[in-house]
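See the structures that follow.
Coordinate-derived values only; no laboratory data. Computed from a prediction, not measured in an experiment: that's the story for all the values here. Cβ atoms are built from the backbone, for glycine too; each structure is taken alone.
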Structure I
Amino acid sequence: MYFIIIISIIVLDQWTKYLAETNLKPITTYPIIENVFHLTYRRNTGAAFSIFRDRQSFLIILTSIVIVILIVYFISLLKNEKLVLLRLPLAFIIGGAIGNLIDRIRLNYVVDFFDFNLINFAVFNIADIFIVVGSIIFGYVVIFKNVEL
């Protein structure tokens, strides 16, 4: 079931990025709620908040290593019933990381398009959402549910 979740995240992420490439790229931005939330086409050549900008080879290698480590850890979770609460958030993180890695390898940048103008936040995508939500849930489980890694 968790592998279906990972694959679904990757498919949803790549599909929405395809829509952004084909529909937003020509117009750059489309306001959903004027001055609050826009769909804005961006090419991110860095990682979160554009750190390591234009260092694609480094980011591809680093992301690949992290994904392999996460997958190995995830597989070990499947055998340990005490750690069942960590499976879903880890699946979210893996799916999101693979989604962004596909962009880096295929396009040499990551497509971002969710733009909250109201709070002047970084433009982001579906993969980023799953990475952040997965990380928050993972942290919550470890801290508040006393799950030992």
Structure II
Amino acid sequence: MKIDGIDKKILVELTNNSRTPILEISRKIGISGAAIHQRIKKLNDSGLISGQYLKLNPKALGLTTLAFIGVYFDKAERNSAAIKEMKKMPEILECHYTTGNWSVLIKVLCKNNEDLMALLNKKIQTIEGISRTETFISLEQQIDRQISIN
């Protein structure tokens, strides 16, 4: 999809705050609210915008341990069944097939290290097809940003 300068300005405003009112965006950009609305609809319909999300603060919810886990599958044919089981675990936020040693890399969020250990020992490592895991606890996130629009 081709986007022009006005689309880019709209996207910048929305990535800064997805709840910015259309009229406020129209005032900043200098075109009508109806035109902004139509362009946002076009961006949504094209798939360039995949949603508008509220970002929760995990620490405010008592979730203080963020970790990345490299998961090794013992046989490739068990991958989909193992992924299906992992989808049932709310602690798993993301799962990526990767290059390198791991079969998948998952991102998890837990209350604390003890809950992370329970997730690993009682849930993830008990899934048939998972041979082992390698865990990295995030001490502090240094960069958190949206894709930039150039």
Structure III
Amino acid sequence: MKKEIEIDGIDKIILNNLMKDARTPILSIAREIGISGAAIHQRLRKLEASGLISGSKFVINPKVLGFKTLAFVGIFLDSSSKYKEAINRLKEIDEVIESHYTTGNYAIFVKILCRDNEHLMQVLNRNIQNIKGVSRTETFISLDQQIDRQIKI
């Protein structure tokens, strides 16, 4: 298990800037802090090597592509031994964008993105509920999302 790392105030400024917008120019951050761009690059390499930074990505607005229904689905398995097989099948379903192996009522909790409720019903009926080992599902449709953030550093 990796040891927790300590970050200083400069690291926090760098990370906060890049978490807001990963395309923020390094030189702009360097000017704000008062250190060289090379020093920022060096710190970023250290933070990546530590595992704190696990990558960067562009965020797509799914609504622009017509995906307007976001749902969470609790999946009940008839046996915990079916977990690995179920996950492998869920990975094949493009609309499943996140999965979690959980404690509590559900064995698996997934986040699904669909065009509309009819599309969601098709994904549930044709794909998820037909996975061997899935005994039943429970679906929650998101009506609104007000908070979307990373952990505060």
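Here are the numbers:
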{"item": "Value 2.7, calculated as distance in nm of label points 7 Å out along Cα→Cβ at positions 37 and 141, assigned to which of I, II, III", "result": "I"}
{"item": "Origin of the value 0.8, where distance in nm of label points 7 Å out along Cα→Cβ at positions 45 and 109 was derived from one of I, II, III", "result": "I"}
